[in-house]
1. For which of P, Q does log10 I(q)/I(0) by the Debye sum over Cα atoms at q = 0.14 Å⁻¹, calculated from the coordinates, equal -1.07?
2. One of P, Q was used to compute log10 I(q)/I(0) by the Debye sum over Cα atoms at q = 0.14, 0.16, 0.17, 0.30 Å⁻¹, for residues 33-88 alone, and the answer was -0.55, -0.70, -0.78, -1.41. Which one was it?
3. One of P, Q was used to calculate relative contact order in percent (Cα under 8 Å, 6 or more apart), giving 18; which?
4. Upon calculation of helix-only ellipticity at 222 nm (-39500 (n - 2.57) for each DSSP H run of 4 or more, over all residues; to 500) from the atomic coordinates, which of the structures P, Q produces -1000?
5. A value of 4.5 was derived for distance in nm of label points 7 Å out along Cα→Cβ at positions 113 and 185; which structure in P, Q was it taken from?
6. Quick check: 0.50 is what I get for FRET efficiency 1/(1 + (r/R0)^6) of positions 225 and 241 (r between Cβ atoms, R0 = 25 Å, to 0.05), calculated from one of P, Q. Which structure matches?
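What follows is calculated from the coordinates using simple rules that are stated; it is not laboratory data. All of these numbers come straight from a predicted model, not from anything done at the bench. Cβ atoms are built from the backbone, for glycine too; each structure is taken alone.
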Structure P
Amino acid sequence: MKSSALVFLTALALTGPGAAQAGPSLHAEVDVLPGWRAADGTHIAALRITLDQGWKTYWRAPGEAGIPPHFDWSGSENLGRVGFLWPVPQIIVSNGVTTLGFEGEFILPVEVIAADPGADIAIEGALAFGICEDVCMPLEARVSAVLPAAAADQDPRIIAALAARAVPAAEAAVVSANCTVEPIADGLRVTARLDMPEVGPDEFLVVEAADKSVWVSQAVVEREGDILIAEADLVPPAAKPFDLDTETLRITVLAEGRGVDIQGCDEAQ
């Protein structure tokens with residue numbers, strides 16, 4: 001079956017009847033790159049967001065400000081699981097605020113597991129995301145596409161986006177990742193000590209909690225030889241100390257367009 005994709009793009013915050021418009025008037029266009037079915041039955045596709053000049057959208061953890069993306073695939077057929085293979089984001093500083101995101105054309109590879117690997121996958125999804133220039137606006141893109149089971153050539157655009165991901169800790173020669181946790185008035189303070197080679201000058205570190213409702217501050221980073229030290233505050237909606245399994249933390253170290261992805265942090269005794 002020939003692949004097809006249909007996308008509807010609307011503003012989430014509307015001012016009246018007819019306020020939602022499609023396409024470039026909303027400064028972003030979204031489409032699906034249908035990709036290919038791998039030998040193990042996994043399908044590699046991608047979402048592509050094309051932004052007007054001067055506009056940006058956000059990484060999975062947007063930084064000090066911004067709107068993290070949200071995906072809903074309910075209504076899809078033959079869909080077992082969806083995973084996102086995020087490229088390394090740009091570090092964008094504007095008016096003293098640091099955010100993580102993408103400008104221009106952004107391709108997000110998607111790993112799709114079919115319930116029946118031998119059949120097409122019909123995806124129906126909603127992507128809620130934010131875009132910013134001098135002002136920010138939330139958008140919603142509704143996606144409808146068929147990912148064919150038939151053999152297809154690998155898409156070089158998706159291959160390039162896959163190559164731009166952060167490398168895993170083992171590949172980056174991370175020796176250890178240890179964290180200490182202490183309560184603060186409205187949550188927890190986590191201090192990570194990472195024994196790892198320097199990724200590049202001006203290393204930037206991102207801490208992510210498994211619970212996405214927990215706000216995480218921008219990490220304060222310093223390096224002592226092979227040890228990268230970072231401190232970040234985690235504040236839950238209840239704004240009080242909480243139980244945290246440090247093995248659920250995700251730490252990404254960024255520098256010069258490269259990244260290292262560290263899954264889990266041993267709690268220091």
Structure Q
Amino acid sequence: MKNIRQRTPKEIRHLIRKGKWDQPTAGLAMGYAQANLVILPQKYAFDFLLFCQRNPKPCPLLEVLEPGDFRTKFLSLDADIRTDIPRYHIYQNGNLEVTVKEIKNTWKNDFVTFLLGCSFSFEEALLRAKIPVRHVEENKNVPMFISTIPCKPAGLFHGPMVVTMRPIPPEKVSRAVQITSRYALVHGAPIHIGDPSVIGIKNMKKPDFGDPVTIQKGEIPVFWACGVTPQAIVMKAKPDFCITHAPGHMFISDLLNEELATL
């Protein structure tokens with residue numbers, strides 16, 4: 001049987017749809033863009049669209065579907081948003097109520113789907129440049145922290161930015177900044193480099209989402225804006241209903257990472 005890391009995005013989505021893969025997607029379908037998911041009732045859609053427009057670092061929009069539409073048209077042509085993500089979080093009034101493997105029975109015709117760029121997409125470029133990506137090395141989910149960096153509010157939506165962290169050797173930090181700056185649609189350049197306390201992170205061993213990773217002696221923690229930010233925003237703003245991906249369990253598209261990069 002072919003190793004899942006050697007499979008195409010379509011093959012991986014098929015495994016997910018059949019319930020045969022429900023793990024984090026970091027390191028899968030290398031070369032192809034992954035996306036964060038937010039699904040909201042239509043009454044919240046304009047406010048959230050405006051929120052994304054005002055906060056492009058944590059919420060870079062890749063595709064927005066029409067109300068009730070669960071088929072992507074830009075990121076893939078055969079995907080079903082209701083089944084093709086390994087795990088979904090369902091929030092009610094800002095509280096995480098349940099984590100499920102599919103949302104077909106939950107789907108309503110007024111749901112609007114937002115797909116946002118994911119930093120997993122630039123990790124391939126980091127690895128090609130021999131810059132370590134520790135959570136991939138350790139087969140873990142990327143560590144994510146709720147920072148004290150405020151997002152710009154829009155309508156109902158307000159709250160703090162979530163960041164991902166990757167420890168980088170000091171001599172490779174500037175190269176990591178150069179590389180990721182090319183990928184503005186998947187969070188782009190780091191939002192902070194160095195002392196975590198400056199952005200309100202008190203304990204690097206206890207991320208708010210994901211897993212802790214090893215920080216080797218001398219390495220510098222580098223932080224990127226994260227597409228899990230909407231989940232922190234939902235917990236703060238408390239819309240009556242929202243569906244997101246479970247952190248690290250992304251939508252794998254048919255779009256190449258390089259199609260999202262600038263020269």
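1. Numbers: P: -1.07; Q: -0.92.
The correct label is P.
2. On the way: P: -0.55, -0.70, -0.78, -1.41; Q: -0.40, -0.53, -0.60, -1.41.
Derived from the structure labelled P.
3. Details: P: 18; Q: 31.
Label of the originating structure: P.
4. Working: P: -1000; Q: -5500.
Here the read-out was taken from P.
5. On the way: P: 4.5; Q: 1.8.
Value 4.5 for distance in nm of label points 7 Å out along Cα→Cβ at positions 113 and 185 corresponds to P out of P, Q.
6. Details: P: 0.20; Q: 0.50.
Source structure: Q.
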